Structure 1
């Protein structure tokens, strides 16, 4: 299966003008394992990024973890507000990557491939919590960008992992999501706009088209032992707040690389030199 990671620097630079682009060590190590395990499963993976992202990965010395790196995301996200839509580059990347394909977040690891077929596969469903997924009437939009016939009772799909088998539907989903992002006028919580564009539109559009979907994980049992899939979720924030946890996690990642992907052990040295 052809998969891809994506990375956009636009949100970082919008929030940190003039600063040097960086990634945290947990993010780097999880990205490495995510890519190498996907390849170990017999798949290919490409990094789709912007010019600053490509320079960062080269400086970190981790280019070899992917089969290819392509600069396809505009540095300015082509008119999308990078603060409101910090994951907007992900949708632009998906639009340009041919289906069937798997879109994988860099903090998501697929230890065992799911059965790929005719159904869309997402990470898991999410509840329609009003503070995260408010009524659509709360959005301020320029023009009519939402299609008729959408079922707003449909549970959103978390896209930390997303497999789409059909190119036509992929183009439909990404075009409607990008149109929503470009039309949005900030009027509240950034989160509600981003998750609507990325995670709520997806299943509603699939239902509208009569396309079936399934999930990797049960939304009510996400934090049980993750033997087939690992998603860091909020653990990244905990590691930012607790250096002991950060150090322990990074050492476990280094051990995993040495054990499971010994031919890429040199990547550890590259990362450590870049950190210094």
Structure 2
């Protein structure tokens, strides 16, 4: 990681009658543009917003570093909003931001949920992507296995808010509680959902990371938005991003895939289509 830096410019971009995005620019004003697409910290889903440390992935002398908070996340408003909040709304937002900044083509860097969004964006706008860096691949494919056997104590806390009769479909059961009219029910579910994600996202559990789940504002936005995407299957067909016709759209784009060996949230299970992308070692 490069040393911490501060943005030289921040701004707000209105992308609909409802949503306004926060964005920031750092690094070299005249450098090669790279856009960072966030997940949530080192976890899977949307809803978390960017973090100052995300700037440090990039050489600030070489790159014009562009970070933004996706709809309902971080400093974007309205916070935790599920309305007009789909994968394809986010893809349109990325393109609006590129146009707003006057950028012709840029590098696209995404981790976890950000890798999902990177694939969706590049398949929609392949002529605007110089290269792809995909870290901790997450493609919203349905998998029968989970991580409860690795974190049994955290799993017990995660399922505790859900009545036993509803535990056959945890995501749907949480969806009901996260959208309850009762604030106490909603916030209890948000904290439990977020704590589970924070607990499982690192090889060695970081208490400070887990403690983020106790921040009601963060937990509410993260849990509601991530669950919203999961219960709607990411607003795409199962496996859509890896279908041949979709991969063919971006096969020419140089790509780097970076995967953690012990990543249990986004495990090493890439299907062959990702490995057929054109590799690159020079960005």
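Thinking of 1, 2, which structure, once helix-only ellipticity at 222 nm (-39500 (n - 2.57) for each DSSP H run of 4 or more, over all residues; to 500) is computed, gives back -10000?
Numbers: 1: -12000; 2: -10000.
It was calculated from structure 2.
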Relative contact order in percent (Cα under 8 Å, 6 or more apart) gets 19 when computed on, of labels 1, 2, structure 2
Given structures 1, 2, which gives the highest value for distance in nm of label points 7 Å out along Cα→Cβ at positions 113 and 233?
1
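On FRET efficiency 1/(1 + (r/R0)^6) of positions 65 and 209 (r between Cβ atoms, R0 = 30 Å, to 0.05), which of the structures labelled 1, 2 is highest?
Top value of FRET efficiency 1/(1 + (r/R0)^6) of positions 65 and 209 (r between Cβ atoms, R0 = 30 Å, to 0.05), among 1, 2, belongs to structure 2.
Read-outs: derived from the displayed coordinates by stated rules, not from any lab. None of the values given here were measured: they were computed from a predicted structure. Cβ atoms are built from the backbone, for glycine too; each structure is taken alone.
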